[in-house]
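Structures for review follow.
Every number here is computed from the coordinates shown, using simple stated rules; none is lab data. Nothing here was measured: the structure is a model prediction, and the numbers come from that model. Cβ atoms are built from the backbone, for glycine too; each structure is taken alone.
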Structure I
Amino acid sequence: MANILLYLITVLIWGTTWYVIKLQLGSVPEAWSVAWRFFIAAAAMAVWLGFRGRLVDFPKGRNLAFVCAQGVMLFCLNYWLYYLVSNHLTTGLVAILFSLITIMNIINQWLFFKAPVNNRILLASVVGIAGLVLVFFPEFTSVESNALFFQSVGLGILATWFASVGNILSLRNSRAGLPVMRTNMVGMLAGATCMSVIALASGETASIELTPRYLGALLYLAIFGSVVAFGCYLTLIHRIGADKGAYAAVAFPVVALLISTWLEGYRWTIPAVFGVALIVAGNMIALSKSRKLS
């Protein structure tokens, strides 16, 4: 599959999950929503791998430890924190915080793999994040700066760092020759199990909301938002690197914005139009002149 197609699938699916996650917020504790999501995703992947005769040769020893660490970072801690801060921060601010993963991945690739800093991707990240700020600028005028706000922003940045470390661990695992789908399955199971332990330790009784709205959102997030999107995204990271792959985090808020226009009556402003233009320009900078993208 061409890398550009993997990128587009990732952007389009994750662009829809911003809206769908909101459908889960409410009566079910955030930790259990995350746990159910990745338990279901792991089970679906097990069925798929079993059907294709690939439910074999799972990571062992040191590799298993790295896969579990990837799962805890990527499928547990970062999502748990993002679900929590989504109760207190606007969608736009959450999008901007998550887009910082582009810069974090550049830094972490340099720290962990001694990879040279890609100035083109760094420039694209700055341009894209500036575009996001313009798109969601009206939201900032209504933000009430208080202790809860700054705490939520801090947790959002921490969640993004967890996600970035998960990306780096995924890159390490793929370089060790571990298949992406089997690694994801084990990682999701580890992440869901860790999330369940955290929930129980926090005194949150296991619960689920048996309504079409909640269950529909849960299944969509588990199958499309987790199995399909993460499969494409982590394959992309393996092929082109964590710095280039992470630029999807800047692009998919635009999809979320289009959905908001359709379903929530979002009204476009002149700064938003210029912001989207900057995001498109950032994409062109990030994805141009790269022989690995086809």
Structure II
Amino acid sequence: MKSIVIIIDYFGKWPPWFSIFLETCRSNPTINWIIHTDCPSDQYQVENVTFYTMKWEDYIGFVRRKLNIDFKPSSPYKVNDLKPAFGYLYNDKIKDFDFYGYGDIDVIYGNLRKFFSDDVLQHNVISSHSWCISGHFALFKNEEVLRNAFRRVRNWKLFLENAEPQRFDEDIFSAVFRYPAWLPYWLRVSYDWLWSKSKPLRTKQYFREQFSTPLTPSKWRDGSFHHPDAWFWKNGSLTNSKDGAVEFLYLHFMNYTSARYMNPIYGDKPIWQSISPLVHFDTVNSLNGIRIDKYGFHLLNSN
């Protein structure tokens, strides 16, 4: 079995669902997580999750020294732009893993190994979107060319030195894994021969839409714009109210907390904007099953 580690850098304050997030990590015991944070973590004991505590100022200094850039983020949200560089930044911490990746904490994981079969892990780059490297979950084979792939973005330092988030982890970084737009299909073999060292970036890719993020302007797996309105997690499996017994890789509930990328048909305000509390049960009971809907997090069979 190929080993996998997922890196998450998070600074600020834990969201109310963080204990639930950790339980879904715990239910994937053959996958590891590394979390760098300034939030308290001593109360969380999850065998496959390792916390590294550091001050925000120290983190900024670490990034500046390691990447040799003038890193001056306007807020911790800027950390998203650093995700493509995680393999380089944390090379020493991931050296024993076959794959490394990055993710977010506004997610609920399903049974990850059910999706990451041996066949899927024959690929160099694995994304949960069909059109780009997904910022909320992507995996990379732990090889030097992939750990340094972010350097192939022209003017990458300028993107990372900009104080404001630039979507470097998705839109910009994704271009590294594509052939130039001007290149005819019949010239790709020659292109790979001339730039053979970067060929792993353009080959053995697994870009599959996992329908992880509801309420976006994109069509759902049935071709409609009607997205599921409730999700269910139990015994490590994730399903929803629309797709029956179909299991999903993870739920990214971004549009419940922010309307920035939400389809206007669902409104112009975050679904959970006025919901308090969001978690309606003692999280020690998470293993009894969870329902996630417009009213927050509930025990699976509760009203």
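Given that helix-only ellipticity at 222 nm (-39500 (n - 2.57) for each DSSP H run of 4 or more, over all residues; to 500), derived from a single structure, equals -4000, which label among I, II identifies that structure? Comparing all candidates, it corresponds to II. Which structure, out of I, II, was Kirkwood radius over Cα pairs in Å calculated from, if the result is 20.3? Source structure for this number: II.
Sorting I, II by FRET efficiency 1/(1 + (r/R0)^6) of positions 178 and 234 (r between Cβ atoms, R0 = 30 Å, to 0.05) from high to low puts I first, with the largest value.
Of structures I, II, which gives 18 when relative contact order in percent (Cα under 8 Å, 6 or more apart) is computed from the coordinates? The correct label is II. Calculating FRET efficiency 1/(1 + (r/R0)^6) of positions 162 and 226 (r between Cβ atoms, R0 = 25 Å, to 0.05) for structures I, II picks out I as the one with the greatest value.
In terms of mean count of other Cβ atoms within 10 Å over residues 2-9, which of structures I, II is highest? Comparing I, II by mean count of other Cβ atoms within 10 Å over residues 2-9, the maximum is at II.
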